[in-house]
Structure I
Amino acid sequence: MTEQKPHWHQPSHPGLISVKQGTGSFSSHSTSLQNLAAGSLFTKLDTTTPSSAAYSTVQVGPDAHVELNSDLLYTNHSCDPSLVFDMSAMKVRVVADRALKKGDMLTFFYPSTEWKMAQEFDCGCGSERCLGRIMGAKDMKVEDLRRYWLNEHIEELLRNEHST
């Protein structure tokens, strides 16, 4: 299976994101074209459209998903992410504990936005923090999730799940 050509104009974030096309399914990734301080704004999420849940969407609320409609789609998962997707603020920020350097791979922790994953997978991030099997936050250990920044809707769903 080959990846389909995106429907948005590329590059969607010139001077910010470089997309590296892979040869296999789900093998493309993106890297930073900027040096940015820890915790700083990477970009606003201003090209999203509502969608039903799919491998390409990001969850923005307990029952809501969006398509990014940009090269941010190529921001892959990592258990030691470089970015945070803050879906209540509709912003992408550099993680709080380290700076982003030009050439760094752009990654985020998928369960920070996803309660249920459209496609679970075995992580290959290679990080010392790697959790192995990546699922939605609903199916992950709470102690593992607590090591990460989580979106408000994930925090709310965790509270609801554990209060019963």
Structure II
Amino acid sequence: MTIKVGDKIPSAKLKHMSADGMKELLTDELFAGKKVVLFAVPGAFTPTCSAKHLPGFVAQEQALKAKGVDLVACVSVNDAFVMGAWGKDQKVEDKVMLLADGNGDFTKELGLVMDGTGYGMGLRSQRYAMVVENGVVKKLNVEQPGAFEVSTADAVLQAL
């Protein structure tokens, strides 16, 4: 079953590569008492994700925070080392928290798995963006396969 507006974010463990090394984060703590924009990409270093999706949120981070967002985060079914390297490559700094869902457990809990086996990518996340307030989904925009319209930073800004 796919998560929907009004649902609570499921409890899960994600990884984040910080300056102090790999950290495990619990979604219950990550979303508690905050307004979070969470967007997902099918894969770090993939064309649309690297050329448009992540850069859009990096560029709009201040505008999102001006609308009351406490945290902008990106999740992908990649390991924390890949997400850390991607962040360095994209010059993300601390503008977007890059979260690794290495085994796809969080993505499965959300019901937003994409089957990329035909492309040699295995099971990945669908492309989406959501606004979460205190652990509850307030807005959810899931892209149609191959599209990049409703999950952009600009679309999220307009929805806030």
Structure III
Amino acid sequence: MPAPRALRFLDVDGPLIPFGATHHPTFAPTTGPHPLLPRLNPAHGPRLAALPCDLVWATTWTDDANEVVAPRLGLPPLPVVAWPEPSALDAWNGLHWKTRALVEWAGGRPFAWVDDEIADTDRAWVAAHHPGPALLHRVDPRQGLRDADYATLGEWLRDSGC
């Protein structure tokens, strides 16, 4: 029986919707209340879909990612991580509030987590508590996902045997 495909946990704000810089190209027109949606690059959809892994939304957008973001990228509805209440102890220790939930959701499967808020504390915690391969990849929130990020993800997927 083949090994399960790796998971790719994907945040929206930062990786897909860059922010923080003074200029952003506008990729797609938008209607509605979210002023940052024009920053979504529709070219991300085919690139994300081409990666040999199972995409999962790991974002505070929760189900709105499937209703608002996925269609603009040409992606089908994806699984969504349900977030527990953040732990004050984790925050005190510098652990990102998503880290424990993602390791639990992965259930031992290999995973790559793409976010703009990942720190060394998260990497160390995952290494100590997750039995499978894991890549915690921080994206520059001012730029969002770039060619180099896709190259890193593709290389990790190949090298980790996922």
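Read-outs: derived from the displayed coordinates by stated rules, not from any lab. Not measured: the values here are computed from a predicted model.
Looking at percent of Cα pairs over 30 Å apart over structures I, II, III, structure III comes out largest.
Identify the structure, out of I, II, III, from whose coordinates helix-only ellipticity at 222 nm (-39500 (n - 2.57) for each DSSP H run of 4 or more, over all residues; to 500) was calculated to give -6000. Traced to structure II.
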